[in-house]
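Asks: What follows are several structures.
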Structure P
Amino acid sequence: MEVGRRLELHLRSWVGEWPPPSSGVHIVGDPARAAPTWDGTVRPLQGVGNGLGTVIAVPPHAVDAVGEAIGDDLGRAGLGDDLGEILGVGPAAFGAGVFRTTGEVDPDVPDLGVWFEQQTDDLPEWLAPFNGPRLVAFSDDGRPIAGVGIKIHDRYGYEVAVVTDEEARGRGVARRLVASATRRILAEGAVPTYLHAPDNTTSARVAEAVGFADRGWTVHGLWPRR
C-alpha cells in the first residue's frame, strides 16, 4: 500500500474523518476521543490541518458546543479554557504544532541504535510509557545517551519521538535514531509521523535532515493546565 493511502487511513482513525471536506475548520464526533490513547491517557480533542482545512475530533456529544466555541478562530484568546470546560478537563491550553510525515528516508543518514521491544530497567524512564518499540543509542561505556520511542496510534499511524542527553547533542545522534526508526516503520507497512512545537528549531532540523519535510500541516491538541 502506498504511503499516502496509509496516511489517509491513519488520519481517519486518529481524527475521525479525513481529508477535510472543504476549507475551514470541521468539528467531527469521534467515539475514540473518549477512549485511552497510546499511553493510556484519554485525549478528548485531537486535530490535524493540511494547510487548506482542519479536522478537529471530539466526543460526539460535544460537537455542537465545541463548534460554537471555536467558530472559525483557532487562535482566540481563552479558547483553551472554554474547550476544557466543555470537555471536562478543566482549565487548559489549546494549541497547534507542526505535523510532518514522509515516505522515504535520506539514504545518506546511517542507522544507529539498539532495538528494545519492551521497557527494561536499564532504559531511561521517559521511554516507559511508549506502546511501541524503543531504539536506544549508548555511550562507549554502555550508558543510554539518546532514544526514540514509537507511539502506535493505530494500524498505520506510528509517531516518532526522540530525546538526547546533553553529551549526545550536535553529533548527529538524533537524526540517525530517527532515520533508523522511520525505516523500520515504513518497512512494517505503517506511516511515520513526527510532531513538534513551531518554535522547536532543533526538532525541525532533525526532521528535515531525515526527510520529514514541512508541508504546512498542523496538529492540534488540548493540554490541561497543571
Structure Q
Amino acid sequence: MKPSPSKRQPKRRPSRPWPFTIIVLTGSIAMGKSTATALLRRFKWPALDADAEVHRLYASGGAAVGPIAQAFGDSVIGPHGVDRPTLGRAVFGNPTALARLERITHPLLVQGRHRFLLQAALTRRRAVVLDVPLLFETMRYRTRDMVVVVSAPGFLQRQRAMARPGMTAERLKSILDRQTPDYLKRRQADLVVPSGMGKREALRRLLTLRKVGSSRFSRP
C-alpha cells in the first residue's frame, strides 16, 4: 500500500547553508526530465542530471562499480562498467536486492550532489537545478526553494518507457507502482512543465521559471 498523499509531501526547511536559489526538478519515469534539464542549461544555471550521475558512477572506474560487483557478483559487470540491464534483472521483483543497491548508490549520489552545490557556491552562482527523480517517494532531499514537476500524458510516458533497452510491461508496472502518481506530484509542484507538447512549449514554461528565479527566490 502506498503512503497517503499527506505523508508524501516534502517539507521545506526554513533555512539552509547555500547562498543561491535551489530548483528541484522531478517527475515519474519517462516524463522528460533530462530534456527539461537540458533546456534549463540555456539559462546558464548549473544543472545536475541524476541519470548522468548514475551513468558516471556505473561507468568503468566509477565509484559504484566495485561495491556493486561485491554485492551482486561479477556477472553484472561488463567491459564498460556496470551492465545496467543485467543489474536491473538482478534486482527486479526483489525488494531486498533493490534496497542493497540503494544503500550503495544513494550515499555516492549525495556526495556528488554536495560537491556540485559546493562548486556552485564557490563560483557565486545565483541559481542551480537539481534533478531529483524520487523527491516525493523518498523525501530524502528537502532543501530547495522551488519544485518543478515534468509531466506528460500516460500513453506518451508508456511509449517512451517501453522504448528503453530491457524494459518490459511487467517491469514498467513495477516501477510505476513504486512511484507517486503524476497527478499528486502536479498538485504539489510550484511549476508544471508539459513535455508532451514539444520543446517550444516546455521552454515557454521554463522561461516563467527564470523570471521567478530572478525575483522571488534570488538572494543579494
Structure R
Amino acid sequence: TKIPFGLNQNQALVTFEDEEVAQRLIKMGKHTVNLDNKKMDMRVKPFTLEMGIKFTLKVTISGKRVNISEVPELSIPEDWMRDKLELNFYKSEQGGGGEVEDVKYHKQSRSAVVTFLRPGAANNVLRCNKYPFFVNGKCYGLSVSPDLDVYMERFQIYCGISKKTILLKGIQEMEDDEESIQDMIEIHFQKPSNSGGEIENIKYVSKGVTWVWFEE
C-alpha cells in the first residue's frame, strides 16, 4: 500500500539505511549544515504520516436487479404504472425478462428498479440499451442499466512513523537550483563526521508542495 505525504516548501526528507543514524540526528534536534560555504541551522524532526483511511472497494453487478430510467409520463396512478412495468418484464421472458419479484417505481425521477425472481435474468435484459415497454397500445423505449452492489472491505485507519526517515525544516532559500541543494544536503548527511550515514533516499522541495509516497 502506498501512503501519501505532503512535503512543503524549503523542507527535505532524508531516509537512511540505518535506523540508528536517523534517531541520533532526531535527538540532536538542530543540525548546522554547510551548504556552498553558507552555514545554516536546520531543525531535525521525526517523520510522521498523517492519519488516514484505506480500504478495498468491491463492485459486483446484480444478476437479479436492473435500473430503469426514461419511464414515460402517463396520466395513470403510480400503482398502475408499477403493475404495467411488472407485467411488461414478465411477458418479455422470451426476450430476456422473467418472473418479477418486486418493482420499485419513482414517478418524479421517471425511474424504477426491477427485481427478478430468477438469478441471472437481469443479465439478459441488459443485452440491449433500450427495452420495449408496451402500454396503452404504444411502445416506448426504456433505458436499462445494471444495478451495482458496492461494498468496502479491509477498512483500516493508519498513522505511520518511519524510524529511518528525518524531516528537515528551516532550509534557507539559495540561488542554487533544487537538485544542487539536494545533492549538498545528501553529501553532508552521508558523512559519519556529521553524525550521518548511508542514505537510501532524499527529497528536497524549494517551492510549493510535492507529494511523496511511502510503501507500507
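Please treat every number below as a calculation from the coordinates, not as lab data. Given the structure is predicted, the values throughout are model-derived calculations rather than measurements. Cβ atoms are built from the backbone, for glycine too; each structure is taken alone.
Asks: One of P, Q, R was used to calculate mean count of other Cβ atoms within 10 Å over residues 27-34, giving 18.5; which?
Replies: So the calculation was done on P.
Asks: Sticking with this structure for a sec: Given 183 as the derived value for volume of the Cα convex hull per residue in Å³, for residues 67-162 alone, which of the supplied structures P, Q, R does it correspond to?
Replies: It traces back to P.
Asks: Another question about this same structure. Which of the displayed structures (P, Q, R) returns the greatest value of relative contact order in percent (Cα under 8 Å, 6 or more apart) on calculation?
Replies: Comparing P, Q, R by relative contact order in percent (Cα under 8 Å, 6 or more apart), the maximum is at R.
Asks: To which of P, Q, R does the computed value 4.7 (distance in nm of label points 7 Å out along Cα→Cβ at positions 59 and 171) belong?
Replies: Answer by label: P.
Asks: Hey, distance in nm of label points 7 Å out along Cα→Cβ at positions 155 and 179 derived from one of P, Q, R reads 1.9; which structure?
Replies: It must be structure Q, since only it matches.
Asks: Work out which structure the value 175 belongs to, where volume of the Cα convex hull per residue in Å³, for residues 19-122 alone was derived from one of P, Q, R.
Replies: It was calculated from structure P.
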